[in-house]
Structure P
Amino acid sequence: MSFRASANALFVSALVAGLVRVAPCQSDLPDSTPVIGCLSERSGKLILTDGDGHSYPLDGHTAELKAHVGDELRVTGQLHPVDDEYALEVASFRTILRKNPAGVQPRLGDPRNWSTFTDKSLGVVVRHPKTFLKLDEEPCCIRSNFVNPTGIRTLHIWSIPSEVYPGSNFGSGALEVTVDPTIRSEGTCRQFGLATPGYTISKTLSGTRYAQTQIDGVGMGIAHIEYHLHTFQNGFCYEFNFDFAEADGTGMETSFCSIQWLSKDNEQKLLDSLLSQVSFVAPEMRNAPRGLPARKPLVTSLEQSLLSEKPATEIAVSWSTDGADYVQLQYPCTEGLFVSEWGGSEMKCGVPTDRNSPPNGSATLLLINFNSSSVRLVLTVEPFSDGVESHRGSKTITLEIAPTPHPQRDDFRPSLP
C-alpha cells in the first residue's frame, strides 16, 4: 500500500487551476509511515517511487540502501516536507522484489545461423544475427572515435534490436564498422580521439588484438553507452563502434522494478560474441604499413588568440606539426581552474590526458577561473608518432587567466558530446 493510499486524511486539496497539494503541519504527520515503491538514484540522491508514481527523496539511514537501486522495497520512516515534496527519513526497510545482479544475458542465437557481411575491398568479414538489420544512415548516437575524422570510410551499420535483452532496460543499439586508411601504423591505430580514463583496455578475441575504450552519457532519461574498438590488420586501421541506449530510470514509475538492468558484463558479452566472429582476409585495396619515421615528430608552430574575457575567458589555439600522427594538449592541474573545448566536456588535466587531436588543427578553449586571483595556464602541445611521444618536439604557451566574475559551474560546464 502506498503512503498516499494510507494517509489521505492528512491532505487538503483545493481547486486553483488544478489540484494543489497542501502540506500538513509537521506535527500532523505520522511518526512511522510505510511506503512501498521502487528505489532509484538521481544525481546522487536516493528516490523511492510508489505505485501511484509519487517520488520521495530518502534521507536518514540510507547507507545500506545504495546496494538496492532497482529493487522494490518497503521503507518505513517519518515523512517531512522539503520544498514542494515530501522526503522520507528512513528507519528500516524490507526487500520485496530483488533485481538480478547478473542482469540479462544477450540472446544472439547460434552463430552457425548468423548472416555474413563481407567487404572485399578492405578485407573484413563480419558475421551477425539475422535480426541485426542494415541501417541506411548513421543513427543519432553512434559516431567514429578516430583522432582525425578526415578520410574515414563507413563500411556498414546495423541496428541492434531490443529483443536481444528481453525484459531489460535496453531500448535499442547499433553496430558500425569504419576504417581510417590514413593510419598506417599499429601504435597510432590503438589511439582514440576521446578515451575515458580507466576504461581503455587491450583484449584479444579469436586471435585478433583490439584496443577498447568506453564513453558514457545521459540525457532525457536515456543512458548511452558507447564502446569503440580498434585493430590494425592488413595495413588498415579498423574501428568497431557499439551504442547501447538504455533507460536510466528517470521518469519511470514503479513498474521499472520488474525490469532487469543491463550490467557492463552483459554489454561486454555482446561485444565479445560479435567480435569473435569477425575475420580479416587479403583486401583488394593496398595500404602498405609505414616504416619507422625518419625523424622525431615536431610541433612547428603554436599560436593563440584571445576571443573573449566575459563572461569567461575564451581563446583560440592552433598548431601545426612535422612527422606527427597526432598531438595531445596538456596542462598541469590548478585548483579552481576549469578548462574545456567549447561545446565539449571538461578537459582532463595532468598526464595522461583523455583525448588526442589531429597533427594539424585548432581548438577553442573555455577557461573559467573560480579563484579570487589570477592563475597561470601552461598549455603544451606534444606530438606523437606510432603511439610514442616526443617531449623535445613539443611547444608551450603560458597564459594568465583572470578571475571569472560571479562564476556558476552549471552555467559554463558544457554537456557531454
Structure Q
Amino acid sequence: MLDWPSAVKNVLGFQCVECARHHQPDAVAYVCSVCGGNLDVIYDYERIRREFTRASLATNEDCTMWRYRALLPMENDSPVPPLPAGWTPVFDCPRLATESGVRQLLIKDDGRNPTASFKDRPSALAVVKAREAGASVITTASSGNAGIALAGMCASMGAKSVIFVPSSAPPAKLAQLQIYGAHVVLVEGSYDEAYDLCLEAGRRYGWYQRSTGYNPFMTEGKKTAALEIAEQLQWNPPDKVFVSVGDGCIIGGLWKGFSDLLRLGLIDRRPQLIGVQAEGAAAIVDAVNGDGIVHPGPAQTIADSICVGKPRDATKAVRAMRDSGGRGLKISDGEIVAAIGRLARTAGVFVEPSAAAAFAGFVKMSKAGDLDPQDRVLLMLTGNGLKDIHAARDMLGEPVRIHPDVKELSRLEHLL
C-alpha cells in the first residue's frame, strides 16, 4: 500500500471539477471519492503571496521548473529529478508574424526538454509525489511522450517504471522508452484501452499512478509552462496561446497556471487559449463548440500524441477554452503535415505531428481572417520532430545524389 502523505504547507485541499465537492488534502488519492471526477489542487494563496513574488523570482538562479516550488504541491526539501525540466525558451518568429498578419508570433519550444517533450514537466512532479508516497513502482498509460518522460525521470532517480503503450506507437518512441529501462507493455489496442488497463494494474499492484486526467498533480506540473511564459514575457502574457489537445491536460494546465498568477496579482489578465485537435479525434473541440458535453468516439489521426477518443481531462480543457474566451479548432492531417514543413522552413523548428497541430490551427485562423492585426500570439510546441519522422519523410523528395567527381557539380547549377 502507498503511504499517502498529509498536506504540504501550501495546499488547502482539492475540489472536484465535476461535482464541485471539496476534499481535505489527505482524504483522496487521485479522484473525487464521491463521483470519480478529476480534481483541482486548491492552494493557500495568501501564504504563497508572501514568498512568491516577482522580486523573489528575479533573484532565483534555478532555471528549471523547480523555481516555482512555492506554487507546486510539494515541500521545499522534497528531492527532485536531476534532469533539468522546464525553463524552455520563448522566441520571436518575425517572418511568420508578417506572413500571418499579426503583431508578434512567439514560440515556446518544449521539444528542448530533456526527453524532448512537454511531458517532462508533469512526469518530473510525478516522481516527486511517488517518492513522497513511498512508491517503488510508477506507472502510466501513454501514446509515447508521457511514458518516455516518466521513464527518463525514473531512470535519473533510480526508480522503476511500467509504461502501457498502444502497439501503434512510433518506433522512435518505443526505442526511447526502452533505452531508459522502462518496463514497456505493448497493448494490442488503442490508447484508451491501454489507459484502462494501466489504471487497473495500478489498483491491483499498488503502483503509483501518473496517468493524465487521473492524477491531479499532473495539471500542476503542466501549469509550469504558463508560469514560465508570463515571467519570460516580463509578466505581459500574449493575447492568444495555441496548443494541441489530446486528453486535455496540457491546455487545462496552462489555464491553471495563468489563473494562479492572476489570483496572486502577478498578471492582470489571462490569454485566450485556442485548443487545436485533429478532425479524426476532436471530441473536446466538438464539446467546446457545442453544448459543452464530451461524447467519446473512435480516434484516428497521424498525430499519435493527440489521437484520443475518450479524453480523460476534458472538463478542464473545455473550461480552459471557454473561461479564457478562447475557442476550439479542428484541422486535417494534411494541414498538420504541411505545418511541419512550413514551421521548419520559416522558423527553424522541427516538431512532431501533434505539436504541429497548434501551428496548423494558427494558420487556419490566419487564413480565415480571425486574428487581430494587433495580436501577440504564442505557439505552445510540445514535442520534437525526431519523435516521429514518418510524417515529415512522406512530404519530402529524395535528396540530390552525385558521384564523388568534380564534374558532377554541374548538376547543382539549378540550385543557384
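Consider the structures P, Q: one of them gives -1500 for helix-only ellipticity at 222 nm (-39500 (n - 2.57) for each DSSP H run of 4 or more, over all residues; to 500) as calculated from the coordinates. Say which. Of the structures listed, the value fits P. A value of 15.1 was computed for Kirkwood radius over Cα pairs in Å, for residues 101-188 alone; which of P, Q is the source structure? The correct label is P. In terms of mean count of other Cβ atoms within 10 Å over residues 349-356, the structure with the greatest value among P, Q is Q. With respect to mean count of other Cβ atoms within 10 Å over residues 53-60, the largest value across structures P, Q is given by P. When mean count of other Cβ atoms within 10 Å over residues 133-140 is calculated for each of structures P, Q, structure Q gives the greatest result. Using the calculated result 3.4 for distance in nm of label points 7 Å out along Cα→Cβ at positions 125 and 389, pick out the matching structure from P, Q. Attributed to the structure labelled Q.
Given 13 as the derived value for relative contact order in percent (Cα under 8 Å, 6 or more apart), which of the supplied structures P, Q does it correspond to? The value was obtained from structure P.
Each of the structures P, Q was assessed by Rg/Rh (Cα atoms, Kirkwood Rh); the largest value belongs to P.
Bear in mind these aren't lab numbers, they're just calculated from the coordinates by the rules spelled out. From a predicted model like this one, the values you see are computed outputs, not experimental measurements. Cβ atoms are built from the backbone, for glycine too; each structure is taken alone.
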